[in-house]
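In structure tokens below, several structures.
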Structure P
């Protein structure tokens, strides 16, 4: 700062005094005012336009990119409920994946989505964000299915991450689905309709109705009465036309066999009441996983949607993992 003042004083020798004063007052303002961003971008990702939303009151804050669950779902509209505290410490980035949310409205995927295609999309989005915000590394959070994409980055590009948050992660999904089927059959043993439908389910899935009946009775068990409606069945089977091939790929993922160690800090968020991605399977995987830094946080009042069930604690735990400033 002293050097800048000396330069300004010397500059007055050859310029009018009023001009030098203007320059002296402008320089500190341009350096100290944080860059605010609140915009939706549509970069070319995977040969289509994909929607990326960036919100921050200071673009120098570390980036936190959310990977939505689903597949085929969006976290953007509900984001204020689970980012109100996070925005004080992060630049918040939301992305609507291909054939989901605002990206689907903008342009449907010309190719059938697959795990490999969407992993490639994820890496392209991260590279775009790094360039756009001029940051070498980011924080990444996967919710449910989003962990399929997130763990791909953790495994193949840990150098891009400050850390990874795995919320209700997909770990060994076939085992989770098989465990869920047993739980539902036992829970609904006195319900004639449920017993009949669940008896037809095969895991691994053979037909789309296998997954439909599992989700129908899971949601009904959770108090979502709409799950027994014809409208829900119609919507689910429509979803299946795009996403069943992807989910069948997901059920073949078995992280305890394919990813035994990671090279970035990793934090597991587990809903105690989650039976969609088995809590027990996740805890066992966490215990065996080797990492430079790891922690598991159990959310006692949550099921499969921690960011909705315990939004305040969800955010505070994330903030608590950050280095002390």
Structure Q
């Protein structure tokens, strides 16, 4: 029985050049930087990597480059979502042949499916592929995967080895863990909602696929390691440092532009992305960039990387002030 996927896996941004092509050289250097900063794995073709904005051929090349540059140093969880089950199965097999640890698949997007439709979709894929599959629940963009459906798939499909849940729904995560873990020791639970990383880890999640880890990999790693070590107080201090940064980056309307801005603050120009931006949006991004720069300056300048007492104290004071006013 394979061991569960654990730790922080980075859903890396896909760098593009000025002509809109995948910038493979920058992608390779970015992969090296993330691994050097301590991420536990990489997750190309995720939502943060804007998989939907690239062609199927480009998506395969992105995974191929990441696998090659990673060179076995960390596992790779590749996003394999395509428009239908047949194409998704083909992508899964292609990535499996490249050497990924597992693939991640969203429920069908655009058309909203019932629970039975979501179950049938994943069941067909899981029975056809020769690579491990993780479910990807992101109700913001695709048909939601209910707890009952996850439990059913975990019970019936050995190839389904985990779930990445980006709903931020803590009780649902707890329900899944309580029902699946007694019957599947190999099943992993990953959270994709950075604002609840510590709570999710505390209730039993194995790790996270967090967009902020592509900007502050040191901080997300420190959070995970603190929880694993049982130092929940320290983990919560770090969570409160992560929170305003995540909020600043997620608040920019054209996801994942905020995380591109965060990467720029760390010295990485990963290109403009593939969605047109209006002049008003450019102004909003520039304003958010200044806020993100300020937050990351305090992070980088902290005596201990990832621990800025000034930021933590500021947040605590804000929280206490809000409580007193209620």
Structure R
């Protein structure tokens, strides 16, 4: 006879209880902590700060109409860097509250063409954030194990848990971008992925993860300057990859792929925010302020302290 496990303990009538019943007996506890099971969970969508362009859900989006320099800024770089420090301080405080609350999470998605500034944005915006509550994932060429699963598997595995901020440096959109441009799968395959991505992001939203998506938009001339800088600056030469020149020749094809993704996958649950990114200091401020505003709208709160603390005295 097999040994009884905890899940086989008798029910109130003395009969062995199957493991599914044991799990169900704890349903009240799960419901009390899981945002996905709460009808009160709502979308958080603050207005992006001035300078960001939004791809309106259900409407065609024209990427070529967005100026990668952004609107004229009379305050200039120095004022923007001062403002960035303020936004970073907000972000640090709000992240602590999100971590302590441990009920919801935030996923920040960064997409851009090569040299678009994803790494620099992460470095400047998240400076000072507690690494215990923030994780960054960079998605390169998929491994054989990842290829053996559905295309969303490797991304879903790294979605932030409750209390966490997750940052995707590249993301599930690679499977409708580079996959499309390089012809790695037939059009009939990548085209149906737009709807699957929308369903995936809706699932995350209903489960308590706010999805914040930024496309860092630079011009072809700006990319040329950044590639040349990598060649001429000894401290940046390690970044240069001759394959970047091959990718540059596909500029127009990538722009078309980006535009379709921005059109097809901008939803009420997770709209696309297009950030003019030629000016790095302007880009950093727009992203930092929008993330801080989003966390502010989420309004995470520290949990209540245990009762009876007023009577406690710490001994000498």
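Bear in mind that the values in this text are calculations on the coordinates, not laboratory data. Quick caveat: nothing in here was measured; it's all calculated off a predicted structure. Cβ atoms are built from the backbone, for glycine too; each structure is taken alone.
Which structure, out of P, Q, R, was mean count of other Cβ atoms within 10 Å over residues 138-145 calculated from, if the result is 25.2? It must be structure P, since only it matches. To test your reading of the models, identify which of P, Q, R gives 52, 48, 37 for Cα extents along the principal axes in Å when calculated. Structure of origin is Q.
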